[in-house]
Structure P
Amino acid sequence: MSDITTARQKTRVEINAGSDATTEVSRVGVITVAAFGAVVGLWSLACLFGGMAASGGPLAFVGDWFKAVSGM
């Protein structure tokens, strides 16, 4: 005579509809860094265009920049 034992395995599936707090913090961090980079980029373009307007054009701007760097 043989003893047969059957074992049933219960499978439990969980679906997490929400998101982790770390994911949200990372997303906010990435958005903050990207926004700050965009603001700095726009500010640098505004400074370049302002410098070109003040010096009289792109070639004069480059010439004035070399004069400022070299001390002439």
Structure Q
Amino acid sequence: MAKRAKKKKARKYSKKTQSSVASEMRRYKKGKAKTGKKGRGGKVKSRKQAIAIGLSKARKKGRKVPKRKS
């Protein structure tokens, strides 16, 4: 039997994107993360919200992030 070569899976998020999400999670855990423009919307209440904010910031900077689900 011939061995099959493993197909490399393309990375979904870039390293920089991962670091921006990680930094947003750190801010969330410390209680410093805010929502809305200039933090006027109040505190971030959930982990999912913090991750979404990190991904959104990465998108604005032009990082490799999949498109939003509609």
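List of remarks:
- Comparing distance in nm of label points 7 Å out along Cα→Cβ at positions 31 and 47 across structures P, Q, the highest figure is found for P.
- Identity of the structure behind -23500 (criterion: helix-only ellipticity at 222 nm (-39500 (n - 2.57) for each DSSP H run of 4 or more, over all residues; to 500), calculated), options P, Q: P
- Of the structures P, Q, the one that 3.0 was derived from, the read-out being distance in nm of label points 7 Å out along Cα→Cβ at positions 15 and 39: Q
- Winner on Cα Rg over 2.2 N^0.38 Å once structures P, Q are ranked, highest first: P
The numbers here are math on the coordinates, done by the rules we state, and not lab data. Here the structure is a predicted model, which is why all the values come from computation and not from measurement. Cβ atoms are built from the backbone, for glycine too; each structure is taken alone.
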